[in-house]
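Quick heads-up: structures coming right below.
Read-outs throughout are calculated quantities, based only on the coordinates presented, and are distinct from any laboratory measurement. This structure is a prediction, so every number in the text was calculated from the model and none was measured. Cβ atoms are built from the backbone, for glycine too; each structure is taken alone.
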Structure P
Amino acid sequence: MTTTFTGPSRSFAVWLILLASAGTFAVTMGSRQTMGLFMSPLNTQTGLGIANISLAFAVGQLWWGLTQPFAGAVADKVGAGRVVLLGVFLVALGSFLTPYMTSLWGLIFTIGILSAGGAGMAGPSVLMAATNRLLPPDKRAMAAGIVNAGGSFGQFLFAPIVGLLLAGPGWVAALHALGVIALLALPAAWVLKGNAKPAVVSGSGAAAPIAPLSSGQALRQALRTPSFVLLALGFFVCGFHVAFLGTHLPGVVASCGLSTTVASWSIALLGLFNIVGSLGIGWAMTRWRSKSLLSLIYTLRGIAVLVFVFAPKTPTVMLVFAAVMGITFLSTVPPTAGLVAKLFGTSNMAMLFGVVMVTHQLGGFLGAYLGGRIFAATDSYNWVWYIDIMLAVGAALIHLPIKESAPLRAAKL
């Protein structure tokens, strides 16, 4: 059963679901990407050490990815609303409970399982699939950019708020505030309910619906498609880069002898300029091939990190570096999601993009964990930066052979 949107009702439905998806991503991403600011207070409170606390954050990176294929499969069948409802609740619960954990296993449970798992359920695979089902193909690229920009706006908004709370009431109050803010996304669950089936949208650019495959059939076909495998491998590199910055950027700032204020504003600028990058990539996807844009993004990342490693570590340099990183930070998500939709349609998109997110978060696990381990062993983050540069070069090359055409699959209805 499908729904046809026309005229004003279509426009209202489009903007409402964009607002719900972007707003939810703002809350979950804002919460996740500011957790690095709690690394030092947690270490002081628990005495576990940076390397052990990094493990809890790394488990969160991995679990955030592992939840997405399953959350996506459920959302593909019953709609995104129920999945988002549970996800938002778990994010809030994890934020509330974290200050009371004094052991490594306790932090793994609250940060790595509850908060990260909830953010995965209310994450990009579910949210972008919801928008892709509503819109015709020629509108999906910009919509993906808008949803992605919502996550970036959340990071930009949350970072200075958390910084102020850390300097004022303290880190416990800051975590509790994140839990309360997460609950503000609950109304989005109602907006996103009942969108399990792809909508047929009237007007130019609407594609004929494709006979849906089962989740198992779609997954088997994807894993036999070289372009999908290359896309997933490239996204592994994105996860390494993003998780390292999200977890350890405050530590990088501190290791350069700069203040917590510089750290919080670095994270904020990362989010602010990712809004520019997200909207810009949505526009660019309507003009250039997604695989070429992905190669360009990874190339720019590698160059920016290389320049930063050899630059003087002043507040200005740090903030400029954060801004440049922000432009490329999550701008890989819309073209990656767009390629999944282009290759396999939207019927199983949440599940298949969730599979790609698993590889992203395998990279995220290594980025978060190795960042702490290498710093503990060398008292420097330099070797992490060297690894990041090499991975960026590899990712830029691995996207070039991708074919942006759908493989043979179920016939059109």
Structure Q
Amino acid sequence: MDGFWRGHLRPFTFVIADYDKRRAAALTRARRRATGLLALVFSIFVSTFFMGDATWVGYLRSAAEAGTIGGLADWFAVVALFRHPLGVPIPHTAIIPRSKDGLGQNLAQFVRHNFLSSESVIERMEEADIPMRVGEWLTDHDHADALAARLVTTLGALSEGLDSSQIETEMERIIVDRLRSAPLADMMGKGLEIAMEDGQHTPLVTAAIQGIASGLEDNRPSLRTRLGDESPWWVPEAIDDAVFETAYDAVQRYLVELAEQPDHEIRRRVDARLTDLAVRLRNDEELRAQVVERTDALLDHPRLREWARGTWSAMARGVSEAAERPDSELRSRLAATLQGLGVRLTDDPSLRERIWVWLHSLAEPMARVGERELTRLISTTVQRWDADDTSRRLELWMGRDLQFVRINGTLVGALAGLLIHTVVQLLTV
């Protein structure tokens, strides 16, 4: 693993090193220009002592002297930011190495108050128009399919990384406990009442009658044999056949009549019995106790518990297979669902508004968490930096511009010296 990261980070390290080299070269050139200008001005200042007492020499000497002082002062100020000038531990020098931790804390506070306040977060969210952008992105089938693939792959990786035996045991416990604690009698009674009120039971009763008729037809030979076994020995077989065919046809016609007439008297009686059963399931304590007893017996059955344990394995296997197959049904359905969500987001203003309300409710806690965590991250990261390395990197970053401060200090000092000397000469005339 270490070798993996070293191998993948090595190009990035080379980029940083090359960037530092370019910065260092630029800093060296800027430093040479600033130092060269200071040396030039100082040389001019020294040479004026050998130029006689001409008036213009005084002006040149004053300008060169002030320029030298300005250049030296700015050199001292720039160097004092990063190290002790000439290695002498003068007080209030090497400011950045000495104040590194405070710099990190101040930077963290700056980011906290200017970028992570709840008002700033909400403002950025409103500018981004997140619900509409997400909707427009998801309406594209390729985007929805790519996101579905990511989600399925992530779920597959999670399912493979989890302890299957422990999850299966927990799934068995949850399913069995939920079924055992559920008011099944009430649910069955209420469900039966709703089904009968909407007439949803009628096709089931019809199917049951047709199933009985089909069962009789499938077992017709065995029924005929049973009649023959029950008939007296002295009754001729032809009579048994006639009796069986007549009875069988009458029963089948009756069943067809029951199946085709939902308002048949027998079916009305069945409806009445079902209505009574629905009421008893909700009110008859004895029947409710029987349902609980039968449910407990079923929940204790080994095969049901085996099914409950296998639920997680089946789900994990399905997700893993979907992650490996681009044409899997799970991935296709998930992509279609995401694309449908994108269409709703772009077409339904009320849905976007509800999401906005939800996002606004998250803005403040997100900002608080971001303030706390990012502030801590910045301050602790800066604290871990080596003081000398921090100073060196900051100097590489801003040192070139600071060398222009030295150049400007030398030039401005020279101009100020020239101006002061001119004013003095005018006042003494």
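Points to keep in mind about this one:
- Which of P, Q yields -25500 [helix-only ellipticity at 222 nm (-39500 (n - 2.57) for each DSSP H run of 4 or more, over all residues; to 500), calculated]: P
- A value of 45.6, 166 for Rg and Dmax of the Cα atoms in Å, calculated from one of P, Q, originates in structure Q.
- Value 42, calculated as relative contact order in percent (Cα under 8 Å, 6 or more apart), assigned to which of P, Q: Q
- Calculated for structures P, Q, distance in nm of label points 7 Å out along Cα→Cβ at positions 91 and 339 is largest in Q.
- For distance in nm of label points 7 Å out along Cα→Cβ at positions 235 and 347 computed as 6.9, the structure of P, Q it came from: Q
- Structure responsible for 0.70, with FRET efficiency 1/(1 + (r/R0)^6) of positions 43 and 83 (r between Cβ atoms, R0 = 30 Å, to 0.05) calculated and labels P, Q on offer: Q
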